[in-house]
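Novice: Pasting the structures in now, so scroll down.
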Structure 1
Amino acid sequence: MKGNTPKTFAMLMLASAMLVTAGCGNSGSKETSESSGTEPVTITFFGADASPTWNKMQDAVGKEITKQTGVTIEAEYDVNNGGDQKIALMAASGDYPDIVFPKGNLSKLVDAGAMLDLTDLIEEHAPNLKKIYGDQMNRLKYSSEDQAIYTIPTNMGVDNVAFDATGGFEIQQKVLKELGYPEVKTLEDYENVLKEYVKKHPTIDGQPTIPLTLNADDWKIMITVTNPAFQATGAPDDGEYYIDPETYEATLHYKRPEEKEYFRWLNHMYNEGLLDKDTFVQKDDQYKSKIASGRVLGLIDQEWNYQEAENALKSAGKDDSTYAHFSVSLNKDIVDHTFQPTGFDGYGIGITTSAKDPVRIIKFMDWLASDEGQVLRNWGIEGEHYNVEDGQRVIPQDIQDRKTNDNSNFSKETGIGMYSVFSARYGDGVKDSTDNFYTTNFPEQIQAGYTAAEKETLKAYGITTWKDFYPSEDDLQLKDWGAAYNMPVPSGTDYSVTFQKTQDIVRKRIPEAVLTTTANFDKVYDDFLAELDKAGAVEMEKQYTVWVKDRVSLWTGKDVK
C-alpha cells in the first residue's frame, strides 16, 4: 500500500513559564492525571505521514483548538512518509513523543513496549470515542493474541461512504475534449487515446509531449507502478498480497498470471515510446515538475500523490491540463474492485509510555471527536469558512474557489482537513444531529469543488463524479479481513526479513521487466517470480495467511483455521 520516503528530523524542546513539553522520554506535561481543564499544555507528536502544509497550529483551526482545549501540538512529520527510520530509532533508544501516528510501523513500537493500552482510558474518559467506534471496537484490537488497543484509527472515518474516485488511470481534460471524449475502459482504449493525441501534438509549449509517466521514486513505485497491476486485473487493494476470498490464502499479487499481462502492457508502452524513458530514474520532484508543466497527457496514480503539481496547473490557468479519473482494466470482462467494501479498518494514533498525562491526552482526543471538534476540523470556523443558512452549513463561493484552485495555501492558512490524524471521526456521508454532513465530501459539495474543465468533462460523459466510471461497492462483496495493508504483523519474526528481501527484488526486477525488449519480457518476468520464491516467499505467504485468518476469526467469530 502507501508508504513514503526517508529523512531525518530533530525533536524540538519548547519551554516557557506556563508550558512544559511532554514526551521524548525526559519531560512531561504540567497537568496531573486528574486535570481535564484548559490549562495550557504542549503535547509532542510524531507522524509517519508527510504534512507539507503543517503550520505549527498557527492556522485558524489550530488556534481555535488551542483556545478550546489549552493544547498545543508540537509536531514532527516524516517529510518523505513511512517513518521507518525514525520509528526504528525511537524503538531502539526508548525516547518517544507523547503521541505517535506510526502507520505501518506499529509493531516495532508495540514490541519495544512503547505503546499504552488505551482500552481503559477510552472506557473511562472518552465518551465521544466510544460513540464513534460503537460496535466496531473489536476492530481496534491489536491481534487475537494481544487484544489491547494501542491506536485509535484516524486514517479513515467510521461508516465512510466514498462519493468520488481520486485515483486510477488519468488523462488530461484537454486531451479528452479534442478527441471527442472517447470511451476509456481497457488498457487498449487508454493507450489509443495517448497515442492519438501525441501524434497530433508532439510538443506542448515548446517541450516534448510525454504520453505517460510514472513515479518509481523509492516506495512510490507501489502507488504508480505495481498497485495498478491488481486494480487493472480485478483484485482489491491488499498491499503486496492477493487474498483468496474463499480460503483466505495470501500470495504475492505479482504471481497472478493476469498481472504478468499488465506488466507486459507496460513493457509494450515503453517499447512503443509511450512510457517516459525516465520513469525509473526520475525523483519525486522531477515527476511533479513534469506534471506541472502541462505536457504529461496521462498518469496512473492517486491524486494525493500529484496534487501539488495539479494545484500548480490550476494556479497557472491550465485548468484543462488537470486530470480525469478512469477505471481501466486489462479487458472488458474484468470487474474493477477499487471500491470493494472493507468494513471499518484503519491505522491511527496512539499514546506512548513517555506521556506523563495520558488522561489529559485522551480527553483532548475525545474533544476532537465531539461534534464540535469534528465540525471545526472538517469545516473550519463559522462565519469565516462556512455559514449556516436555513439550518444547513454552506461554503461561500469565494471560499470554495480558494479551496479548489489554491488548496495548499488554503490548507496552510485555515487548517481545514489538517487535524484528522489526531482523533477519531465519522466518514463521508454521515450526518450529525443538525442533519448536516460531518465532512464537506458529499455529492453536492464535491461537484461544487470541481474546476470548470472537470465539470465539462463529466457532463460530456453524462456522469456527476469520477466514481460513476467505477463499479459500485454495492455490487462487491464485503472483505472479512478488511484492508490487509492495515494489518499489523509481528516485527520480531523472520517474516520481516523475508518481506524486505522480496520488496528489494520487486523494486529491482519490475523495472527490468518493463524496460527489457519485447522478446525478452517472459524470461525476465519468470526469473523474477522464481527469485521471489528462492528468497522465501512461499513460507512468508503461509505465515501471512495465518495472520489473515486470525484477523478474520477475531473480527467475525468464524473458525477459519
Structure 2
Amino acid sequence: MSKKNPILTVWVCLLSTLLFLSACSSDTSNSETKVIKKEEDKFEKLAKEKNKELELEPIELTSYSEEVGATLKEPGYKEFAVNGKVVVEGAIEKYTELKSNFVWIKVQSDEDGPAGNQHEYYAVLKDGKFKQEIRFFNGAGEYQVKVQVPSKDSENYYYDTASFTVHNVNPEKERDVTYSPFGQEAGITLNQDLGYLVDNEVFSISGDAGNLTDQDTIMLKLNKDAESWQHVLPIENGKFSYDVPLFFGKGVHELEILVPDKERENYYQTATKILIENESDRIMKPIEYSRTYRERGVTLESPQFGGVESNGVFGVKGKIDPSVEFGPETTHIYVTTKKGEDEALDVIPVENFNFDGSFYLRFGPGTYEVTLSVPEIKEQNSDYFRYFGFAKFEVEASSEDKRDLLPSRGVESDAPEVISLANELTEGITDERKKAKAIYKYVASNVSYDVDKYENKEFSWDDSALKTLQSKTGVCQDYSYLAVALLRASNIEARMIEGTAFGGFWPSNHAWVEAKVDGEWLTMDPTWGAGYIKDGEFVADYNTKYFDPKKSEFKKTHMRKGVSY
C-alpha cells in the first residue's frame, strides 16, 4: 500500500473547496439573471399577446413627408404593443432644405400620472437620419406619439409626419431626461438619466454645459401650481451645480433649466425640464435675488432659502467673481436686518473673494427681513456709504432683545482689547454712573479729533472702536464707537445716536452716546468733551460738561435723529 502525499492531499481539498464555492457563486448569479430574464420574458410575452389582439396596420405618413422625402424605418404600424420602450427611426431626403436640425417627437399618455401626461423629444438630424429611443413615463398604458418634421419656410415651425398608438405593457415608470434644441446646442447634459425623481426638501442638480463659457450663466426655474422661483447660476469650467430647495411643500415640483439666448441679451431659453416629487410637507420661503446679484458676480452659498429659525445669531456664506466689474474692489458686504421699525446694519469682510460671517438678530423674537448688499465702488471720499441689495430673505428669531448690549457694526465690545480696557477703567467701581463717567473721561481724554478726516471726508467702512483704540484719533462716530464698546463690555446698555449739531456756522451731522445707568438713559458726548477746533487745529481741553448734561441745554446744540445699530 502506497503512502499518501499530505501536501497533495491539502491542495486537493483546497481545490475542491474552491470549485464548490465557485459553483455556489455561479448558481446565485445565474439565479438572479434568470429572475430578471423571467420578468423580461413575462412582459415580452404580454406584448406579443397584445399584438395578436390588435390589427397591425401599416403606419401612414402625411403629405408633407412626401414633400421632404421623409420615411420611417421604425415603427412600422399605426397601433402596437411594446415592453417598456419603442424606437423611432427614419430619414429625410431633403434635410438640407429644412429650417431646423431636429425632429420633434411628442408623447401623450391617455391617463395623467405623477409625471404628468405629456413628454417630448428632439431627435438630432444627422446627414438626414434620426433615431430616438422612447421610454414611457407613466408605465403601463396607452400612449399617442406624433412625429413632426421642421418646416422648409419658417423657423421654429414643424409639420406632422406620422402618428401612432403604443400600448405599453411594462408597469415601470421611466421619464427620460430630454433636451431642447437650445439645450443640445449649449451642450447641456445632466448627471442623471431620469426626468422624474423622488426627493426630500432639497434636490441636488449638476451637469455639464460643454458649449458655454465661464462668462455665461444658466437659469433655474422651479414651479408648483401657482408658485414660482428662479435663480441664475454661474458656469465654472464648463460645469454647474446647485442644491435646489423644494420650496412649495409636498408634491411634484417642475424644475426648468434654461440657457442664454444667443440672439437676445439677458434672455434665456428652456434646455430641459425635470420633475421632482417632494416627500416633505415643509414650506420654505424663496430668497429674492436682484439684478445686482448677477451684475456684481455674487454667489450666495448659504442660506439657500428663507424662513429659517435662529437662536439669535445667523450666518451667511458666499463668494465674489473676481472677473466681473468691481469684483476685486468688493472688500465687504453689508447686512441689513429689519424687524418692524427697528433696523441694524452689519458688515462682513470679503477675503480672497470669499465671505463667511455672522450677525446678531438683536431686536428679540420675531420675523426679520434680511437684505445682503454690495457697496458702491466710488473714487472720491465721502462721509456716507451707499450699497445695493442683491438678496433678501426672512429669518425667524427666538432670541432675547439685547440690542444695546450685543456687539455691533463698529462696536467690538467682545474684543479682548476692549474687555481688558473696560475692566481696567472700572476696576473697584460698583456704581454704574461712576463706571460710565470713567469711560467718558478715558475716551474724551485719550482720543484727539481728526480734523483732516472730517474735512477731507476720509471715512472708511471699517471705522470702529478697535481702530480708534489703536490710532487714538477720530471724528464723532469714532469717539462714540469706542465709548459704546467700552460701556457694553462693562455690561452697561449703550447706543450710538445719530443727529445734528449746531456748534459751528451751520448745522452738521454728529454722533454721540446714550447709556442706561441705574435704569434710566443718560446722554454723553465725548467728542465735545474732548476739546475744540481753533484755526483748523484740534485743541485738547477735557471737560465734564457733556457728561449727562441738562436736557434743555443739550437740545440747544444737539438734535437727535435716531439710533444707529
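Novice: State the single structure among 1, 2 that was used to calculate FRET efficiency 1/(1 + (r/R0)^6) of positions 189 and 541 (r between Cβ atoms, R0 = 30 Å, to 0.05), giving 0.00. Mind showing how you got there, number by number?
Specialist: On the way: 1: 0.30; 2: 0.00.
Checking each candidate, the match is 2.
Novice: 1, 2: which one has helix-only ellipticity at 222 nm (-39500 (n - 2.57) for each DSSP H run of 4 or more, over all residues; to 500), as calculated, at -7000?
Specialist: On the way: 1: -11500; 2: -7000.
Corresponding structure: 2.
Novice: I have 18.2 for mean count of other Cβ atoms within 10 Å over residues 309-316, calculated from one of the structures 1, 2. Which structure is it?
Specialist: 1
Novice: Suppose you compute relative contact order in percent (Cα under 8 Å, 6 or more apart) for every structure in 1, 2: which one lands on 7? Before the final figure, lay out each step's value.
Specialist: Details: 1: 22; 2: 7.
It was calculated from structure 2.
Novice: Of the structures labelled 1, 2, which one yields 2.6 when distance in nm of label points 7 Å out along Cα→Cβ at positions 77 and 453 is computed from its coordinates? Numbers along the way, then the final one.
Specialist: Numbers: 1: 2.6; 2: 8.8.
Going through each structure in turn, the value belongs to 1.
Novice: Can you say which of 1, 2 returns 36.4, 131 when Rg and Dmax of the Cα atoms in Å is computed?
Specialist: Numbers: 1: 23.7, 72; 2: 36.4, 131.
Among 1, 2, the structure yielding 36.4, 131 for Rg and Dmax of the Cα atoms in Å is 2.
Novice: Sticking with this one: Rg/Rh (Cα atoms, Kirkwood Rh), for residues 109-252 alone computed as 1.13: which structure among 1, 2?
Specialist: Working: 1: 1.13; 2: 0.98.
Comparing all candidates, it corresponds to 1.
Novice: Of structures 1, 2, which gives 3.8 when distance in nm of label points 7 Å out along Cα→Cβ at positions 237 and 517 is computed from the coordinates? Write down the numbers at each step before the final one.
Specialist: Details: 1: 3.8; 2: 6.1.
Source structure for this number: 1.
Novice: Going by distance in nm of label points 7 Å out along Cα→Cβ at positions 205 and 357, which of structures 1, 2 comes out largest?
Specialist: When distance in nm of label points 7 Å out along Cα→Cβ at positions 205 and 357 is calculated for 1, 2, structure 1 comes out on top.
Novice: Which structure, out of 1, 2, was FRET efficiency 1/(1 + (r/R0)^6) of positions 157 and 405 (r between Cβ atoms, R0 = 25 Å, to 0.05) calculated from, if the result is 0.00? Working shown, then result.
Specialist: Numbers: 1: 0.45; 2: 0.00.
Going label by label, the one that fits is 2.
Novice: Looking just at distance in nm of label points 7 Å out along Cα→Cβ at positions 149 and 325, which of the labels 1, 2 belongs to the structure with the highest value?
Specialist: Details: 1: 3.0; 2: 4.9.
Biggest value here belongs to 2.
Novice: Assign the value 1.8, calculated as distance in nm of label points 7 Å out along Cα→Cβ at positions 269 and 293, to the correct structure from 1, 2.
Specialist: Values: 1: 1.8; 2: 2.5.
Matching structure: 1.
Novice: Of the structures labelled 1, 2, one was used to calculate mean count of other Cβ atoms within 10 Å over residues 69-76, giving 16.0. Name it. Can you show the working numbers first?
Specialist: On the way: 1: 20.5; 2: 16.0.
Answer by label: 2.
All of the numbers you see were taken from the coordinates with simple rules; none came from a lab. Keep in mind it's a predicted model, so treat the numbers as computed, not measured. Cβ atoms are built from the backbone, for glycine too; each structure is taken alone.
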